[in-house]
Each structure stands twice: as structure tokens, then as C-alpha cells.
Structure I
Amino acid sequence: MTLSDIQAASGSTTTYRAYGHAMAAQNGLLITAPLALVDGRLTALVDACPVQWQQAVAVLHTPVGDVVSLESSDWRESTREFLRSLGDAWRVGFACELKAVVFERVDGLRVGMAAQRALRSGMVGL
């Protein structure tokens, strides 16, 4: 994954370096990739966090469970398409304090998404 991939996925023009990860954020979405996962030069990274530190730490440390089916009717179609564009085999966790869903790929890429954006029914149960 390159910095351009992260920027394109998030819709952000800036990628940051914080907590050993490349991060990009926009409107209820935070993408984090371990620096070891990022291909290419890292000199374009801004040494800062794109969200409040509590949000970043919650996305990085929220426990995730088993692989989730993107075919579930719980997810918005836009969530399914977004995650499919980034790969397969997503595990899911819930950051209740943020009212957010955290998705993680096996390689460590994480996506924190506001529950209202991710779930068809908004924040039911969070």
C-alpha cells in the first residue's frame, strides 16, 4: 500500500505519521496502516495525528473478533464497497466510546468508521 492509496481511500490529500502508523482521516473515517506496510518513501508524511489522540488510540487498540461477512445486511452498501476496494478478510470490533466500528485486515490495516456511516441502522447497540 502506498501513501497515494491511503489518500485515495480516505479522500484526504494529507497523510500523517503517528503511533508508528500512516494515518488519513475525513468525516467519520480514519485509516491507519503500520509503517512497515507502506511502500515507498515516507518523507511526505506529516508528523502529527489527524484526529484527537484518544480517537486514534481507540481505533488502533479496539479488539477485533472473527472475520466478518460483508454480505450481511447490517452494513451499508457504501461500507461494503469501500472495504472491498481495500481487500478481503476483514475482522470487526466496536469502539463504543467513539460510537464507531473498527475493521482490521490480517496485515494490520485498520479502518475506524462512525457507526452511522458503517451500519445500515446507525448506532443500534452502540
Structure II
Amino acid sequence: MGDFEVFGIPVSLGTMIYQALIFTVLVFLIKKFVMGRLLGVMEKRKAYIGQQLSLAEQYKKEAEQKLLEQERLVVLAREEARIIRSRSEEEARSAFEQSVAEAREIVHNAKDDARRILNSHNQHRGA
């Protein structure tokens, strides 16, 4: 067959036709046997990725809701702790004041008892 040169490169027309024919057959075989399966796999993969993205978005929303709920519970717990602390401080203050009052009463009673004993002792001495 005819040989010729393209840009100074020798080209064989027979080899070129043979390569074009092989390439055409290869493209046809790939299209017939591989592309359908490949596109099917790619579609399944696309659907799977879509499901995973949807699931991830759902989990993200749930996590955000749970975070908001936890933040709300923390605020409530802090408020409850503040109330408990305030009550405890008030109860402690009240108990302290009551203890001081009882101690004063005990001291006052002890002084009265001591005076009575002294008076009684002085009366026995003087009699």
C-alpha cells in the first residue's frame, strides 16, 4: 500500500487503516460490554453517596438538636445549682444564727446559775 510522510514522519496507509479498524472494534467492545456495567456501578455509587450524604445531614441535624438540648439542660442545672446553693447558704446562716442564740442563752443561763449558786453560797456563809 501507499506509504507517505506527515511532518517528516513515514506513515504506512495499511498500518493506519489496520489501527483504525482495531480501535473501532475496541471502542465497540468497550461500549457494548464495559460501559453499561461501568455506568451501572457509577450510578449505584452515586446513589450510595447520595444516601450517605443525606444520612450525614440527618445525623448533623440530630446532633445540633441534642447539643441545643444539652445546652438548655446545662442552663437549667446551673440555675438549679444556684438555687440550691442560695438555699444552703440561707439555711447555714439561719443555723449559725440559731446556734449563736442558743449559745447566748446557755451562757446567760450559766451566768444566772452561777449567780444563784454564789448567792446561795453567800447566804449559807452569812447565816
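Quick note: the coordinates plus some simple rules give every number you see, no bench work behind them. Note that the structure is a prediction, hence the values are computed from the model and not measured. Cβ atoms are built from the backbone, for glycine too; each structure is taken alone.
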task = Match the computed value 2.4 of distance in nm of label points 7 Å out along Cα→Cβ at positions 9 and 25 to one of the structures I, II, and report its label.
result = II
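Taking distance in nm of label points 7 Å out along Cα→Cβ at positions 33 and 97 from the coordinates of each of I, II, which one would give 9.8? Mind showing how you got there, number by number?
Values: I: 2.8; II: 9.8.
Of the structures listed, the value fits II.
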remark   = For Kirkwood radius over Cα pairs in Å, structure among I, II ranking highest is II
remark   = With helix-only ellipticity at 222 nm (-39500 (n - 2.57) for each DSSP H run of 4 or more, over all residues; to 500) computed for every candidate in I, II, -32000 is reproduced by structure II
